[in-house]
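**Student:** Structures for review follow.
Since every read-out is calculated from the coordinates, none of them should be taken as a lab result. Owing to the predicted nature of the structure, the values given are computational and were not obtained by experimental measurement. Cβ atoms are built from the backbone, for glycine too; each structure is taken alone.
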Structure 1
């Protein structure tokens, strides 16, 4: 797979093209970058309202009818959180022109024009967003936020983050909060929209067989952006030291306890230790080969599940375990014991090799899905690095036992969170 090509389209706007004949579709994604500041609930609501219609397609039915007529073009929007950065995503997937009759070609160009309509020609009513759409999507978003509690594992991780990072922007939930949502109306949301469009850095990704197309010209011809002063996205606050781990216990009507631990790694994707940290986290709790799985779940039978995961853009690592309420102290002790073994270098070659295979296998799988390819290279942009998927695989395979031990020694336990009955 060829390396990605970058083209500057204008102030704050970059185009990334990955030309590959591996897919029968062409995937196009627009990502607006925002600081995870106090407007984060506006940012979370915006894509959902914009998806409802534009001046050219006034209703969802109009949009669906158009997409179906274009050989089932796929359209989606969403928001993501990467560190202390909020991402607003708009994407389409179109059939490559070579797979449709010549008289119906031009689907890629139409895909760009469609996204431009959704993003730059929103449906307005009295100089603001359509009130009924705003109110309906506010209710949908409120339902989504409140439904988080129904997924107890995700809820407990989110609660851990809020306790652990209470004075940091990272504690803000990707989908906003209900209190802010209730204050939003069609006028204030449109004002926030104008700020997003005019001041946000924008990355456009194209993945597919587009070698015979002038993608840059198509983008320039279809993009109606009136960019003004581009807002710089502040670097995330990376805390590297912990004075004393804090413990936080909450109660909820649940059948299974949720024990979560938050660690400060101090490692970001631009750090030299980044690849060693990936292997380290996998050895700790990255699968059936890991210390947590074998010792906490299998040998001690103290957990229904046990895992670790890294939030690299914020320099964090999380551990999650589902346990019986009465096993809190025993499970916590053995998790801490496994962590100390990791720091002491009590790691086997078998654990290292298994971790590398799992990580590199997942990395190879990225190449099979355009959306994952875009996510990978978007991560590159955010991290300010330039490294291909294959180069990442090589770096993972070259991680040594000493490097894993070295990065483990720097990791510090910050917060213990337990959700009990």
Structure 2
């Protein structure tokens, strides 16, 4: 087990995660954000409320409904899923139940065509998805209870859908970005754009370590199309709205340019035969694109994007022939352990590197022992040290995802597991 200092560090990192800001309030006449997982949107129209996203829990959804009913008693006509990531609409049944209790027709439940395929895949990999949620969101093991909540939409669309005419016409557009099922809501008369997962207050979330491939150029294309709408106000997935045409154009188009720059620079190095880690350490990011408030690595980070571009173009092999047909991790760990005559020297060197602030190098060294199976004293000590090193990296990580994966890994390794692999 990790020592008291390690556990203190883990607790500190877990208690102070990177968080994205939220916004609640009225954006324009009849347009409101009433809480939720991110900035869920409520729009009053001639046919009723158009609601984008319904919240994560029953309690959260009831709070959203309470705030909405303080503003208007208009029935909910339609619920739209902004994208298929779990959590944003776990509580849709609370909204449907509310409509039934009020004696109103059941709201339409709308999503993009691709969401159905995503949720079927989530259903097939349910245990894995729960495990990913535990790792990425620091949930204690076993707390994500089955089944995952996936209320399928009653209708879907492919490219665009008009929901309302009159004073507040509403159009839903497909906006592939963080997911291939993301949509945005556009109000042309008000020039108000709900950007959902396509527009966030941090660097685009491409390449998240536990997720499937995402296409940065397709996301850039989406941002270009949204900029062409020429909105005057943009509601992001998180954070306060962006106001002013010039500011909006700058954010959308410069973010698009940054994604295209990454693609171009990574491909150039691919064509020179460089590997992914070499490329990560070789890139020199231009400040005019990346040193901007909206490109802060609060959730994703540029290194993640580089890795996804590599994954898309080169496959899984890291070009080390040792890893082409590797031995079982336990067998490899035992073999390495058997070759080390002075295990204390390994631990000492790892601690020396850590004390000198070279935490990542210390991790590479301690893995010579920490990845071995069994309960040898030096192996147990190495795992405890590795957990502490993960804690240290978590405290210095800017990305929520990186921070969480360090914290979760530290917790699991401190329990006596060589590394957080497999669904347990």
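**Student:** Looking just at FRET efficiency 1/(1 + (r/R0)^6) of positions 110 and 366 (r between Cβ atoms, R0 = 30 Å, to 0.05), which of the labels 1, 2 belongs to the structure with the highest value?
**Tutor:** When FRET efficiency 1/(1 + (r/R0)^6) of positions 110 and 366 (r between Cβ atoms, R0 = 30 Å, to 0.05) is computed for each of 1, 2, structure 1 gives the biggest number.
**Student:** Determine which structure produced the value 2.9 for distance in nm of label points 7 Å out along Cα→Cβ at positions 46 and 158, calculated from the coordinates; the candidates are 1, 2.
**Tutor:** Corresponding structure: 2.
**Student:** Comparing structures 1, 2 by distance in nm of label points 7 Å out along Cα→Cβ at positions 30 and 382, which one has the largest value?
**Tutor:** Going through 1, 2 one by one, distance in nm of label points 7 Å out along Cα→Cβ at positions 30 and 382 peaks for structure 2.
**Student:** Shifting gears a bit: Computing semi-axes √(5λ) of the Cα gyration tensor in Å, for residues 38-245 alone gives 26, 23, 15 for which of 1, 2?
**Tutor:** For semi-axes √(5λ) of the Cα gyration tensor in Å, for residues 38-245 alone, the value 26, 23, 15 is produced by structure 2.
**Student:** If relative contact order in percent (Cα under 8 Å, 6 or more apart) computes to 16, which of 1, 2 did it come from?
**Tutor:** Going through each structure in turn, the value belongs to 2.
**Student:** Where does the value 0.05 come from, among 1, 2, when FRET efficiency 1/(1 + (r/R0)^6) of positions 270 and 326 (r between Cβ atoms, R0 = 25 Å, to 0.05) is the thing being computed?
**Tutor:** It must be structure 1, since only it matches.
**Student:** To test your reading of the models, identify which of 1, 2 gives 0.80 for FRET efficiency 1/(1 + (r/R0)^6) of positions 78 and 254 (r between Cβ atoms, R0 = 35 Å, to 0.05) when calculated.
**Tutor:** For FRET efficiency 1/(1 + (r/R0)^6) of positions 78 and 254 (r between Cβ atoms, R0 = 35 Å, to 0.05), the value 0.80 is produced by structure 1.
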